1. A value of 16.7 was computed for Kirkwood radius over Cα pairs in Å, for residues 136-311 alone; which of P, Q is the source structure?
2. Match the computed value -1500 of helix-only ellipticity at 222 nm (-39500 (n - 2.57) for each DSSP H run of 4 or more, over all residues; to 500) to one of the structures P, Q, and report its label.
3. If Cα extents along the principal axes in Å is computed to be 113, 66, 46, which of P, Q is the source?
4. Ranked on mean count of other Cβ atoms within 10 Å over residues 72-79, which label among P, Q comes first with the largest value?
5. Looking at structures P, Q, which one was distance in nm of label points 7 Å out along Cα→Cβ at positions 40 and 520 calculated from, given that it came out as 3.7?
6. As an exercise: distance in nm of label points 7 Å out along Cα→Cβ at positions 344 and 360, calculated from one structure in P, Q, equals 2.7. Which structure is it?
7. Here distance in nm of label points 7 Å out along Cα→Cβ at positions 128 and 256 has been calculated and equals 2.4, so which of P, Q was it run on?
8. Among P, Q, considering only distance in nm of label points 7 Å out along Cα→Cβ at positions 80 and 504, which has the greatest calculated value?
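None of the figures in this text is laboratory data; all of them are computed from the coordinates on show. In this text, all values refer to a predicted model and were calculated from it rather than measured experimentally. Cβ atoms are built from the backbone, for glycine too; each structure is taken alone.
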Structure P
Amino acid sequence: MRSHLTSSLLLVVSLLACSCVRTVTGKDVDAGDQPLPIEITVEPADQSLVIDNDVAATGTYKAIGKFPDGTTADISDRVGFALADGTLGSFVGPDLTSTLDKGGRTRVTATLGGVEGSTGIVLVLKKRYSDPSSTGLPADPTGPFSGTPDAARAPDVVYPNDGVLLPPNLRILEFHFRPGTGNTLFEIAFENALIDLKIYARCSLPMNGGCIYTPDSKVWQWIAETNRGGEELAVRTRGTDDAGTGVGTSTDVKLTFGLDDVKGGIYYWKAGGGATSESAIMRYDFGSVTQTTAERFVGPDQASGKCVGCHALSRDGTKLVAAAGGWDVEDSLFVDVESATRTATPAKTAFASWNPDGTKYVGVYAFAGTPSHDLMVFDGETGAQTGVIAVGATAARSTSHPDWSADGSSIAFVRAGQAHESGVNNQRFYQGAIEVVKQAGGTFGTAETIVPALAGRNRYYPAFSPDSKLLAFNESTCPTGTAHIDCNADSDPTATVYVVKPEAGAAPIALARANAPGKTDTRTALTNSWPKWAPFESQRTTTAGSRLVWMTFSSSRNFGLRTPPAGASGESASGTLLWMVAIDPERAVNGLDPSYPAFALPFQDVTSSNHIAQWTKEIIELQ
């Protein structure tokens with residue numbers, strides 16, 4: 001009897017199990033003994049839903065299955081519904097609930113028995129937000145903006161530059177605008193097909209006749225994550241007073257975001273001024289989610305009181321070599337980054353660059369007592385000189401500014417065409433040419449000229465792109481001939497940035513958009529100097545194969561409403577800040593300007609003159 005009952009129960013359980021239907025969110029389901037569709041259509045098709053402030057967008061979907069016999073049926077209770085981009089929301093059965101902090105485009109999928117159907121969906125993020133740093137806002141700050149349009153009250157957005165491309169993990173970006181006549185209340189709008197965001201603010205940070213607004217972390221997430229790798233975002237400012245007497249509207253400024261975060265760390269030279277007057281090597285970790293300002297890494301106290309300036313980092317971020325003691329290099333400082341061990345090495349180098357694995361670096365030294373005007377090779381563990389790469393350099397035509405390619409095959413350098421009037425040195429020279437020496441079978445061959453010397457010009461600061469297929473370099477112009485302080489390769493006002501393929505006869509391409517002045521600049525000579533590449537290539541959009549690389553350089557241009565800092569050591573010339581620019585390498589391959597407009601790096605001390613933004617793959621913390 002027990003055996004018969006057990007068999008009957010097993011049969012019932014088996015039948016129940018065979019006929020049950022499971023709906024698993026985002027996954028295929030067990031179709032049981034029911035027929036499987038050959039096609040699935042998802043309804044409604046291609047709809048747009050709005051996330052309204054703190055109210056999630058919701059919707060109910062239906063899956064229609066088509067079967068082998070030509071019939072159709074509602075199979076919504078059998079399929080697994082999901083969003084292709086799960087960060088935008090989730091399903092419970094056929095019911096969708098969006099997230100609250102991100103809009104975007106994605107697809108709704110319905111899957112059953114290995115068959116999938118889908119439809120598009122646009123989630124629009126709509127937010128109205130009062131800036132926490134603004135005090136005394138009206139109870140309903142939207143009300144006054146229903147007033148009569150008045151063109152005479154129009155604000156003017158002057159930073160960032162129109163067309164700028166930004167990394168989504170920049171996290172801090174200032175928006176500068178002139179307020180317009182009579183305006184005390186402002187609406188800062190960010191709009192495109194994915195976002196409708198309006199911020200209400202006062203002029204909480206006045207600056208040189210205008211206002212600076214900095215989005216908080218919430219606002220940055222809304223605009224950056226919604227538009228990561230996407231379309232242009234329009235930024236505009238409207239101004240009025242609390243009574244809504246009249247409303248002025250600015251012209252739009254457009255910006256876009258890359259798909260991928262910037263990775264790596266940056267070490268730069270703070271030349272003095274700012275919060276402290278000393279010079280130092282500062283550093284910032286782009287991979288950090290908490291760091292907002294650069295930290296001091298090496299200063300005069302680690303170099304017997306001497307100024308620490310020109311420096312080079314190994315690509316893995318573990319070792320640093322820097323010149324100490326001013327432009328004539330009294331010492332070379334060799335630093336183990338992880339242990340913070342800092343030692344002076346008798347093997348001096350004014351400028352240096354590391355090979356890919358950090359086992360050696362190449363350097364130059366064209367001052368009194370130099371052992372060679374050629375490229376010198378140094379041991380990556382001790383800093384001792386181990387060899388020379390002969391390129392035919394002389395005291396009159398010395399080498400400078402070496403850069404070792406990321407693939408290890410080439411070293412770019414400058415060959416000075418004319419010595420400085422005070423004698424040969426690496427920092428100041430004229431009529432430089434960009435040359436490359438290539439390695440084959442472990443031996444470097446004959447140097448090849450990439451960008452030749454030219455009367456009235458100086459070419460210098462070469463730097464390889466992360467794929468080693470482009471060289472960035474500087475060119476400056478001598479206003480009165482071949483020897484002038486404005487073209488001696490040392491903070492030249494006329495310095496501009498170019499890129500070129502590292503091939504003889506390749507045509508240099510000016511980075512016109514990166515070199516261009518901003519809206520508040522009255523000068524065109526902006527000291528766009530020291531180009532350096534971030535170490536990784538990233539993806540520009542969600543389209544496979546879209547490429548993007550990042551470059552930093554120093555410039556004396558205005559940072560929107562902020563004027564450049566004073567020059568170091570009481571110099572009359574303006575100091576420089578660090579700027580960053582997106583580069584499309586495919587455009588460079590096709591001979592086109594590959595640059596976007598530049599933006600100021602937000603973590604630097606803007607009251608200090610900053611230079612030489614050297615990159616590493618990661619920031620190594622002290623142990």
Structure Q
Amino acid sequence: MTPDTPGSRRPLIRSAALVAGFMVCLLAVATAQAPEAIRYTLRFPVPQTHYVEVEASVPTGGAPSIDLMMPVWTPGSYLVREYSRQVEDVRVTAPDGRALGVDKTAKNHWAVETGGATRVTVAYRVYGREMTVRTNWIESRFAMLVGAATFMTLVEPGPRPYEVRIELPAGWTTTMSGLAEVPGAAHAYRAPDFDTLVDSPIVAGNPAVYAFEVARKKHYLVDTPDSPVFDGASAVKDVERIVRENLRLWGQLPYEKYVFLNMLTESGSGLEHKNSVLMMTTRWATRTHQRYLGWLGTVSHEFFHAWNVKRLRPRALGPFDYDRENYTPSLWIAEGFTDYYGDLNLVRAGLSTQDEYLRDLSRAIQSLQTTPGRLVRTADMASFDAWIKAYRPDENSANTSISYYTKGSIIAFLLDAKIRRANGGARSLDDVMRLAYARYSGAHGYTPAEFRQVAQEVAGTDLSAWFTHAADTTDELDYTEALDWYGLRFRPAAAPDPDAPAPGWLGLRTRDDNGRLVVTETLRGTPGYEAGVNVDDEILAFDDYRVTPAQLNQMLEYFHPGQTASVLVSRRGELMRLDVTFGHEPANAWRLEVLPDATAEQQARLAAWLRR
């Protein structure tokens with residue numbers, strides 16, 4: 001050991017001082033370069049009027065003017081929703097209280113004169129009374145806030161931090177969000193960037209909160225408004241099973257906390273977020289098995305998005321342009337594969353049965369195979385056109401397009417079986433998802449070609465022609481290989497009873513409009529379509545014999561396939577007769593069942609697929 005003498009210590013002291021000085025300089029540079037946070041305060045002074053008041057402290061960087069914007073859409077819901085239409089009373093003040101000029105320069109942009117202030121306060125009100133998972137809802141008992149519909153931000157390149165503080169009205173006690181909490185501060189959150197802020201809905205009120213931990217990560221089921229009808233104490237146990245099944249599949253949980261925001265609003269739907277999900281259901285969802293299974297399906301689907309979409313994503317879905325549409329042809333992977341695993345993980349977690357799973361898969365196949373639009377639009381184009389078709393369906397949608405959820409989930413089913421078949425069951429679509437996640441999650445994202453290449457690597461065989469057929473063309477899907485691998489078949493249709501002639505079939509979908517029989521949809525290739533029956537026609541009579549909504553099915557029994565009749569309709573008040581030839585209603589040819597003589601190998605493959 002070297003003796004500690006005064007002479008030997010001086011160089012060490014100087015070196016330490018130099019290092020310390022260098023570190024201080026680095027810290028100063030980092031501090032100078034780090035963008036200042038935008039700080040929001042949210043208030044609900046009169047919540048029953050459906051308004052939230054937003055006050056934003058915005059740094060200006062000393063610029064004479066700044067530009068603010070609000071998103072026109074929210075990630076996960078591919079439609080321009082024009083959130084700024086609910087904004088009113090925009091005011092800007094300097095730190096000394098001086099009013100500053102603000103001009104609206106576009107539908108969702110504002111120009112602000114700063115008067116030389118380094119920070120300005122931007123105050124505005126947002127009206128929220130649209131009960132969807134994509135919009136704000138504020139009432140006397142609770143508030144549900146979506147980031148894109150609530151927060152203005154600076155128009156600028158690069159990230160900056162954000163802070164949110166919420167002042168609750170009298171009687172409200174709790175706020176919940178996937179955002180990180182500010183230590184030691186009540187109802188205060190922070191986000192490292194605007195994408196995270198937008199992707200983290202906030203619920204405030206008096207919810208029932210059920211907490212659990214998996215892999216040392218915190219999870220919360222938040223029922224809002226609290227209801228004694230919904231059995232949250234039991235539901236949270238099944239939610240935990242879904243979390244654990246996904247942990248088994250993926251091998252890790254990519255967050256520190258996750259919040260299941262469960263809105264008991266007698267509505268439906270769900271929207272994924274980075275560290276949370278916003279769902280809507282009925283308070284009665286836990287009272288019947290089928291309804292509860294549907295709710296669990298929503299939980300399972302949206303939670304799978306924590307990996308697929310929120311982190312493993314098409315390259316086009318990030319970084320986001322909040323001013324306009326962000327197009328991708330890969331939503332059949334992002335949503336369709338999630339749909340596939342949403343149901344599959346329920347049966348793997350023991351929350352649904354094999355029969356229930358095959359029933360739901362059968363319904364998806366039937367839905368696709370009875371949609372005329374499958375012969376018009378590919379899975380790629382249905383994804384790309386989501387902005388103009390998926391969220392704007394009309395009476396002709398079934399004739400011209402498909403659901404990328406439905407076809408994507410069926411492509412996933414067929415691809416999973418194809419990969420298993422190619423390597424004797426050693427690998428599966430599970431391995432594809434894990435490898436794609438390892439390679440493309442995070443900032444990079446994947447292109448369609450890159451995702452397909454990953455699937456080929458796992459399968460160990462060329463899948464390019466198969467992907468082209470399944471996703472890039474409107475050719476019919478081939479179910480043969482998948483059914484043979486698992487020992488499944490489509491249930492044979494029952495032979496018709498010769499003593500009970502089949503009723504006539506028009507292929508029309510109708511509604512009872514206060515006793516009026518009104519057509520809601522006409523599918524291509526059906527007798528009603530070929531006869532020229534239109535949507536919104538009121539059907540009055542067959543061969544001059546009156547028909548009402550209650551009588552329609554009985555009346556169809558009096559006409560048989562091949563017979564003709566004159567259908568009297570009222571079209572915008574004008575009576576007209578249309579000659580129609582009744583047809584046979586197609587049998588449901590898409591009900592899956594296990595082969596009665598399935599081999600032991602097929603049974604083992606089916607078990608390996610559905611039971612890990």
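1. On the way: P: 18.4; Q: 16.7.
The structure behind it is Q.
2. Values: P: -1500; Q: -9500.
Answer for the origin of the read-out: P.
3. Values: P: 104, 75, 47; Q: 113, 66, 46.
Of the structures listed, the value fits Q.
4. On the way: P: 18.4; Q: 21.4.
Answer by largest value of mean count of other Cβ atoms within 10 Å over residues 72-79: Q.
5. Numbers: P: 5.5; Q: 3.7.
Going through each structure in turn, the value belongs to Q.
6. P
7. On the way: P: 3.2; Q: 2.4.
The structure behind it is Q.
8. Values: P: 6.1; Q: 4.7.
That would be structure P.
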